[in-house]
Structure I
Amino acid sequence: MQKSILIAGAGKGIGFELAKLLSTDENNSVFAVSRNISQLDKLANEINSKTDSPALINLALDFTASNFPNVLEQSLEEYNFKPNVVIYNAGLLINKPFAELTNSDFDQLFDINVKSAFRLFRMLLPRLDSGSHLLGISSMGGFQGSLKFPGLSLYSASKAALAVLMECLAEELKDRQIKANALALGSAQTEMLAQAFPGYKAPLSAKEMAVFVADFALNGSRYFNGKILPVSVSTP
């Protein structure tokens, strides 16, 4: 079955590796959205030069912008792109002691990690057909009972909120046969992780994690719905 995949937060790290991996499969078409698409544009030029129709479409968009749903909807209309797999991978990580966190930190984290996902999925609802799969990329930090780290209280809380949102979407959309799940990822070596934890070496590369996420996005809804699944090599 042909898969049309929308990836939110595809400019770097796991999101970029997802776009690369999924768009190089001739059975897929990918619509990649990110604030910075410089790497994606290079990738698209390489991939699309080998195909009759674009396998990778990119859109530069800030998910915190008030008009982002309208801009995205117009672009989807322009390319006649109707996704049946949606991966919300956009995210922000702020590592700061709880006592030093500000109202602005809270607003930024929850705006990008939760509110933008809500706005995206709400906008896409009319476009989704039976069999579609919505996937939220959460974190082990937001997984109940997992080891928690100082400095990540708001980040973890926002990722927990995203995960529960996916549980709720699964319930609300079950009559339309639309599935929704969340993956609580353990650490992977990304630019965001390196900025938050300088010198830390993650057990998996962004590419390795993307292989798992891509397979789950395409096939996981056959086995799971409304689930928050830990993806970690360590015990919570």
Structure II
Amino acid sequence: MTDHRLLDIQRLDTEAEQLRHRHATLPERDALAEAQAERSRLEALIAGLAASRLDVATRQKRFEDEAQIFATKADEDDKRLYSGEVGMKDLQPLQDEIAGLRDRQAELEDRALEAMEEAESLAGEQAATEAALHDIEDRITALEAELAASETEVDGLLADVVAARDEARAEVDGADLAEYDRLRPGLGSSTVVRFDGGNCVGCPSTMPAVELDRMKHAESGAVLNCSECGRIVIT
């Protein structure tokens, strides 16, 4: 506590502003925001991987179905080939057709296998991403708890400062308090200054002789305004 309550109020207002700034800029808050952004990125990645897996599975099924169609047709032709129903002139064309069908079947089966391998790779990537998501969700939970604890601590300190400020304000003359409230937004933590015997401490200009004389002859603890800068000066 100082020897003038206006100075106490100013100090407490400054402490309150610092605590509010501290509350708004807690490092846990930035860390939490980064973790939440990473969670959103991983969730989007998982959704994309799931969509890719569905697309690949659809392609794999189509290749397998088409391969089966060619296999069925080739099997039917094989039966005709060995049934004795095919004449000599149609034998070679039928054999060529079967060979073509088997080639197309093999090509489609290869593509189905490639799709299956791609699906397995995507499944592995999705599993790893889901594990990373689980880890980041655990980190978010921990950071939320840490942030809540830090906020509670700062809120407690702020509540004490505000209570002390309210107590100090109750002891100050209403006109002086109104002048302080009017000047505080523009002058901040140097709204109220002391007179050092030769100048207004907060004033960037040299105090004129008439003003200096007025300050020197004021009662100790008087509340005045500097004619140069407008600050409240405690003599």
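Bear in mind that the values in this text are calculations on the coordinates, not laboratory data. Please read all numbers here as calculations on a predicted model, not as lab measurements. Cβ atoms are built from the backbone, for glycine too; each structure is taken alone.
Things to note:
- Structure (I, II) behind the derived value -0.67, -0.95, -1.22 of log10 I(q)/I(0) by the Debye sum over Cα atoms at q = 0.14, 0.17, 0.20 Å⁻¹, for residues 80-215 alone: I
- Structure (I, II) behind the derived value 69 of percent of Cα pairs over 19 Å apart, for residues 24-159 alone: II
- For 0.10 (FRET efficiency 1/(1 + (r/R0)^6) of positions 144 and 168 (r between Cβ atoms, R0 = 25 Å, to 0.05), calculated) the corresponding structure among I, II: II
- When distance in nm of label points 7 Å out along Cα→Cβ at positions 88 and 208 is computed across structures I, II, the figure 13.4 traces back to II.
- When relative contact order in percent (Cα under 8 Å, 6 or more apart) is computed for each of I, II, the one that comes out at 29 is II.
- Source structure (of I, II) for Kirkwood radius over Cα pairs in Å, computed value 17.9: I
- Ranked by distance in nm of label points 7 Å out along Cα→Cβ at positions 32 and 72, structures I, II are topped by II, which has the highest value.
- In this comparison of I, II, the computed figure -28500 for helix-only ellipticity at 222 nm (-39500 (n - 2.57) for each DSSP H run of 4 or more, over all residues; to 500) is attributed to II.
- For 0.60 (FRET efficiency 1/(1 + (r/R0)^6) of positions 56 and 152 (r between Cβ atoms, R0 = 35 Å, to 0.05), calculated) the corresponding structure among I, II: I
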